[in-house]
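Have a look at these structures, which come just after this line.
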Structure I
Amino acid sequence: MASKIQAADSVQVQFGSKKAKRAFIRKYAALYLISIPGIIYFLVFKYVPLLGSVIAFQDYNIFKGVTGSEWVGLDHFKRMFEYDEFVIILKNTLLIGLYDLVFAFPVPIILALLLNEVRIQVYKRIVQTVIYMPHFLSWVIVGGIVAGLLSPSSGFVNHILGMFGIEPIYFLGENSYIRTILISSGIWKDSGWGTIIYLAAIAGINPDLYEAAQIDGANRLRQTFSITIPTIMPTITILLLLHMGNFLDFGFERVYIFLNPLNSENGEILDTYVYRAGLVDRQYSYTTAIGLFKSLVGLALIMIGNTFSKKATGEGLY
């Protein structure tokens, strides 16, 4: 008898849970409908193309297709690391990605902290608008601006150097400057836009924390390091993990617009190499293997970074 009662209770609980789930779905039906286009986008443009990764293990022939092409296993992956040019390009990608992480990632955080201290709202809005406007410029326009500023004949930078008796320098024609140009141009273009996220996180901080700190005698600098930064640390952590996931995806347009035969030794990255070897030279399987390698490295970096982050701060992507 007791077992029958328990069984009836479990059925009632299950029915109640299903009823609750249906009520929950009906309550948020509008949100589910709104999310459908986003889900379709990721399915069509992110997940379905993953099936094309199979050609990394084939000697792909565009006329025979995936089903008719010969399987070669890991030959293309072995070729990657046996090819001296690929190793050099991988080194360039790693170095540029590391420089971008060290020098470019903190800039939006610093700008957000500085803007947060501005008390004149009109001035604050003007500065914020000015610094994030470059984000809306294409890399072609940014490349033209940078090339004009660094021109050895009429560039503003060489004009300033000439005032100090320094001979004009062809910055875009020397390997030693290309990485600095790539990182600095990226900082100018995108750092202002990144401050929006951090300013939004700062705006969500409880003002009572600052009032309590003022009562305790903490100055603005102390409040920044004791309240502002620790409070927005979860946001910083999430964005850092996402940045690490794209560590090898520095951006094709960002590099290609500055690349030329004079600076390609230090400037060419995996994205531009994939374009040159895959689309120009039609080595589809080889470049697909490179793309798959990049994806696996990005996944590994996210998993490693997320593990350390959860142990250190308790925050993570999952």
Structure II
Amino acid sequence: MQTNTPVIALVGATATGKTRLAVGLAHALDGEVVNADSMQFYKGMDIGTAKAPLAERDGIVHHLLDIYDLSMEASVAEFQRLARDKIREIRSRAKTPILTGGSGLYVRAALDILEFPPTDDDLRERLTSQVNQFGVAHLAAELRAVDPDAARRLKDDRRIIRAVEVYRLTGRPFSSYMPRRQYDPDMTPVVQIGLRIDRARLHERIEQRVAAMVETGWVAEVEKLLAAGLADAPTASRAIGYRQMMGYLAGATTQQAAIDSTIVATRRFARRQETWFKADPRVHWIDAEDSDLKTQALEIIESS
């Protein structure tokens, strides 16, 4: 039977210490962790995704790690189903679900009212063929007529095709499917806690993390994954760091250049994460380097 146990969502940029705090809160609240980092779904992608090894999980059950082979394509809609089912199941045992990760859309999919429009492969193929033959201008004009909001935001061909596909299938503007900052009633109550950190310190942490990845066998991990088909993986191959290290292993760059590129790409990703989460007024922010971090988080949870 489901209880009124809150979902605790820990959000923020990469390398701010979300996993460590999640484990601490799980011990304090009789909780279990639900992963919301899209690249940690993949088996074998451990070092490069900073997936917590068993020792760091400290006996806490972690869900939705290592659920996909490399050949699988990650889907936000599928994650929504998996995460919500797991949250319900954890609550049914009177335990606290702790959703943890920096993939903003995945966190929103788990917690918020978020619809996913249907797809039609045949229609999309026809639209793509039209764009390849005649250019995207005619589809862009159609989109401006039926969904001016989406037309202003979407610039690349693939997204314009998708928006037109959705309108033709449903009669609804693609923009009407955009997420709202409103929790799904089935997930409430929810407490979101964000970890913030000084930008210079975050950059230092990112550099330290990448260096530790190399020291603990990241290159060998990528070699093993390449042998298992990483280069052709639809989602996993796009992971930050893995792309760069594949370039090094292919002889296209030096190892140091791959490391430097990974650091730069991770910094950019961290800025996007900060922008995404800071725009949500429901997040309670605390200093990631505060010595009393867990106590602060527990106070927020108890007062919410």
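The numbers here are math on the coordinates, done by the rules we state, and not lab data. Computed from a predicted model, the values in this text were never measured in an experiment. Cβ atoms are built from the backbone, for glycine too; each structure is taken alone.
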Q: Taking mean count of other Cβ atoms within 10 Å over residues 35-42 as the quantity of interest, name the structure among I, II where it is greatest.
A: II
Q.
Quick check: 1.34 is what I get for Cα Rg over 2.2 N^0.38 Å, calculated from one of I, II. Which structure matches?
A. I
Q | Label whose coordinates, when FRET efficiency 1/(1 + (r/R0)^6) of positions 147 and 235 (r between Cβ atoms, R0 = 35 Å, to 0.05) is calculated, return 0.80 (choices I, II) | A | II
Q: Could you figure out which one of I, II the value -16000 for helix-only ellipticity at 222 nm (-39500 (n - 2.57) for each DSSP H run of 4 or more, over all residues; to 500) was computed from?
A: II
Q. For structures I, II, which has the highest computed value of FRET efficiency 1/(1 + (r/R0)^6) of positions 155 and 259 (r between Cβ atoms, R0 = 25 Å, to 0.05)?
A. I
Q: Out of I, II, choose the structure whose coordinates give relative contact order in percent (Cα under 8 Å, 6 or more apart) equal to 27 when calculated.
A: II
Q: Out of I, II, choose the structure whose coordinates give FRET efficiency 1/(1 + (r/R0)^6) of positions 123 and 251 (r between Cβ atoms, R0 = 41 Å, to 0.05) equal to 0.80 when calculated.
A: I
